[in-house]
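Structures are listed in the sections that come next.
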Structure P
Amino acid sequence: MSSFQLNYLPRLPRDRSVGIGCIGSGFIMADCHLVAYRQAGFNPVAIAARNVERTRHVADRHAIPNVYADYRELLADRQVHVVDIAVPPDVQFEIIRDITQRRGSICGILAQKPLGINYAQAKAIVHMCEDAGIVLAVNQNMRYDQSIRAMKSLLDQRALGEPVLATIDMRAIPHWMAWQERQGWVTLRIMSIHHLDAFRYLFGDPLRVFASTRPDPRTSKQFPHEDGICLYILEYENGFRASAWDDVWAGPAKEGAAADSYIRWRVEGTDGMARGTIGWPNYPIPTPSTLDYTTISSGPNWIEPRWGEVWFPDAFAGTMSQLLCALEDQAEPEISGRENLGTMALVDAAYRSSLEHRSVTLAEITDTN
């Protein structure tokens, strides 16, 4: 038996009645955020999006009383104290600027990742919110996947000793969004950002990254891009290494071959190791992520805790919860906009590394923007 406690669920606020205004009515809002919010007992009071018919359908589905065709009308709603923004990254800046200029009753923002289109824009957003006195959190929801939080719990208890190597192996075909074409992005800012942020959450900031990318053959038929299949290595000053293979081609599964989709991760330490899976590739079938671990003290056995919660949609209660807890405690959210600048810098460094075929330090991004 293991003596380690796995705190895999997020802390919830004492007051769950805070009025939440939702901007966006697409899949991530309708099928993830709002499902999780209702399950957690949160209070979405308004929703706004350009497609009014779809927005009314989403509002009816989740019992949201106020529907607006323009987000500016939502910002004037005095019942709204927290704004949940789930729109494309190139639209975020204008919305957040409007919130900080109007403010009114709004004291907190949960912004979808990525926070803007690059590190420089994310930094500008953070400064706008800080200057306006508005608490900003970023929806880095993989931090609230149950296996990732359980892994963090093990690391905090030094169950594996000194971390030596961590890897993520993704072979899965995401559902791409139409707005990605105008950005020319496929994987690094959309999917890899989850893994890069998870590495930062578990192990802190690396010194440098080396990334190699190539286009995804399937998506290349839709629009040109460079960051389809992404391989990258993170180097830490203490010798620790982390790497990921983000393969969104995953073989010709959509073209008629058999599929073999999964996300697997592994952490090795001086006193033990852990392995896990992320259940997301099976969505919409609810598939909990998993964690197995073994330590020198436990002997040659695998300890295999299990839970019923899943990443999509249950983890989305965690991101909003941390913003609400931060407002309640008058503290920085653990997923604050300023903390997220490290993730945005790492993504930008990966793009530069791939383009220039060399390792890139985070300082090259942060010191020049």
Structure Q
Amino acid sequence: MEAIPEPGIPGVDFALLAAWMDERSLGAGPITGVEQLEGGTQNVLVRFDRDERSYVLRRPPINKRKNSDETMRREARVLGALSGSGVPHPGLIAAESDESIIGAAFYLMEPVNGFTPTIGMPAFHASDPAVRREMGFAFVDAAAALGRVDHVTAGLGDFGRPDGYLERQVPRWRAYLESFGDIGGPWKPNLPGVDEIGRWLEEHRPSSFKPGILHGDFHLGNVMFRYDSSALAAVVDWELATIGDPLLDLGVIAAFWPDADAASTSASDAASNAEPNTPGDANQSLIAVEPWDGFPTTDELVERYAQNSDRDVERVNWYTVLACYKTGIVLEGTYARAQAGKAPMETGEALHATTLNLLARGRAVMERT
């Protein structure tokens, strides 16, 4: 076996990984150029080289959630199914469902040559509002393209349970919220407006939908753009992907899309200014990108989606409220884990602030619908 390279990465035994790769004819010789990547708060992401080829490994966090390994298996399956679909995504190289190899299910994917706009934009993009406008349209075009994929033909016919998908949403996410009490620590389910939003969603739920693949967390922090154009390089972080109503991805886009007067304030800024369990700000920017001028408005994105989809976007506000409800609860889980010492408190507090702002935005959308 090859020696473990430096620096070591918690949760990744490179000697065992090299042996696993040998069995699958994935290069030979030492693993080099190890770099732990930023951009995610939930999982371990590591780039490395072997035998003149670059790889990115993705595995669950060290303190795994109950479903972390199954989530990783599902991510890998989605990436494999999207090959050749026209949806920009990281190419799947190989996946391992056996948790005993490195202590968790994991997969290897192709590195993406691109940047995440929430982390920073290159001069080409930062200097031209026209480029940023096309970035916005490329972003929503990817969501529409995903919604057009025939999930059965792609081999995902058994990947989710589309029957009753919308009916399950509120009880599922409410139960998930309450499950955080089992993590340990002082966390309590005290989120302003969460019950009110749940009731509204149940009372105004659409009666039908066309099933398809949805990413589940489709915002500007989960995509990468090409360095040389406004084109999208890849949609990343597929851990919430399932078969359901793809219009929820459009709802997530609308829920996170910055207002023109709030785009310069990030969720981390909100975390530093907000006390836990205080009501959020519906105008607070949930995704910070600088500069923002040039990006399309939410209405323009919805119109663009409609032009590239056969789905009816008339009820987009309902999906926006659902996105606020669901995503806020998911993010609150990290805050609960942080209070139990199972995640960094700085991250937990930042995501808790985002949850409060999502719920405030959801209530604001309800009021104008």
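Out of P, Q, which one gives 2.9 for distance in nm of label points 7 Å out along Cα→Cβ at positions 234 and 322 as computed from the coordinates? That value comes from structure Q.
A value of -12500 for helix-only ellipticity at 222 nm (-39500 (n - 2.57) for each DSSP H run of 4 or more, over all residues; to 500), calculated from one of P, Q, originates in structure Q. A value of 21 was derived for relative contact order in percent (Cα under 8 Å, 6 or more apart); which structure in P, Q was it taken from? Of the structures listed, the value fits P.
Each reported figure results from applying straightforward, stated rules to the coordinates on display, with no laboratory input. Not measured: the values here are computed from a predicted model. Cβ atoms are built from the backbone, for glycine too; each structure is taken alone.
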